[in-house]
Structure P
Amino acid sequence: MSKLVASDDLIAIGKIIGVHGLKGNLKVYSYAESLETYRSETKLTVRDTNDNDTCYRIARIKVHKRQLFLLSLDGICTREQARSLTGSKIFIKQANLPELEEGIYYWSDLIGLSVVTITDKYLGRIETIMQTGANDVYVVKSDGNHPIKETLIPALESVVQSVDLKQRTMIVDLPEGL
């Protein structure tokens, strides 16, 4: 899953970008790769543009287009109610996220990790993660007086040698030219 921002035990999983139809369906840009994150009956927190939180239960979810879903929430029945939520972010409790296979991580777990090369050179911290067609790319920002302010690191097995969430570090073997 960047774009995931932790807030206490809440993880951002999407953003409401519009409405669909007349019955309160929401168009959601999902930060999650799978619909499994949006299981029916799951409770979500919707944070509006003024940082006010409201809890809803998922009534229905279906794929609309790549990374876009149509979401129906209990209590949102009209286009006007749905429109009032446009621009809001959707959060889920971290404990409700599906368990991942070993070696697969949520973006929220990776953002903020210190990145070090296999030669023990500190590059900075993962600031965000970009999706590209082939693979994700970690945007690493250096702190202090490091000569390189930003490094783009491809999220490939050949590059990422290890991730230690407890130590908050990632070790990388940079391709030539980086």
Structure Q
Amino acid sequence: MYFITSNEGKFREVSRIAKYFGIEVEWLRMDYLEPQCSELEEVARISAEIISKKIKENFFIEDSGLFIEALKGFPGVYSSYIFKTIGNEGILKLMDGITNRRAYFKAVLAYWDGKEIHIFEGKVEGEIATEIRGSGGFGFDPIFLYNKKTFAEMGDEKNEVSHRRRVLEKFFTWLQKSRDL
């Protein structure tokens, strides 16, 4: 089954998690235009619909976002763009002096089975650190705290608790059950 992404770090993470379930994932490196929508579910669904017109085999895509409570959910669906433009330093600057640091990562997976799209969601609660910590992971991992460690400090432990792990666990469990029918 294909996992479509242009993000190598995301592919490595998905591939490691898939192995827990005995599932082999092939990377189909592809850039695709993501629609601008207000919800991750909508972005994932529309993206999968567009890709399904080009690729007939089963595939899945995953879209994630960092949602910061004090910033009213920002950067949310714009996380990738915000990371590329202001990065972790910019988010920390925006959070300077803010005591409410609650945030969550949310992942939405869209699976094309050749006929229809199935949507799955995973979420992990945490908070924004006051400084960049750790050298692992990618994206906002160095500023997202979960149980007093950033995702970037956790190494493989991140794959046990992350939003991506949670959405993939739902998806792979569903996939295994649907294949048993």
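Throughout, read-outs are computed from the coordinates displayed, never taken from laboratory work. What you see is a predicted model, and the numbers here were worked out from it, not measured in a lab. Cβ atoms are built from the backbone, for glycine too; each structure is taken alone.
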* Asked: So helix-only ellipticity at 222 nm (-39500 (n - 2.57) for each DSSP H run of 4 or more, over all residues; to 500), computed for just one structure, reads -10500; which one of P, Q is that?
  -> Q
* Structure fact -> Highest-scoring structure on Rg/Rh (Cα atoms, Kirkwood Rh), for residues 24-87 alone (candidates P, Q) is Q
* Of structures P, Q, which gives 34, 16, 12 when semi-axes √(5λ) of the Cα gyration tensor in Å, for residues 40-127 alone is computed from the coordinates? -> P
* Given structures P, Q, which gives the highest value for FRET efficiency 1/(1 + (r/R0)^6) of positions 80 and 144 (r between Cβ atoms, R0 = 25 Å, to 0.05)? -> Q
* Asked: Out of P, Q, which one gives 0.60 for FRET efficiency 1/(1 + (r/R0)^6) of positions 56 and 168 (r between Cβ atoms, R0 = 35 Å, to 0.05) as computed from the coordinates?
  -> P
* Taking 1.2 as the value of distance in nm of label points 7 Å out along Cα→Cβ at positions 104 and 160 derived from one of the structures shown (P, Q), identify that structure. => P
* Structure fact -> When P, Q are compared on Rg/Rh (Cα atoms, Kirkwood Rh), the highest value belongs to P
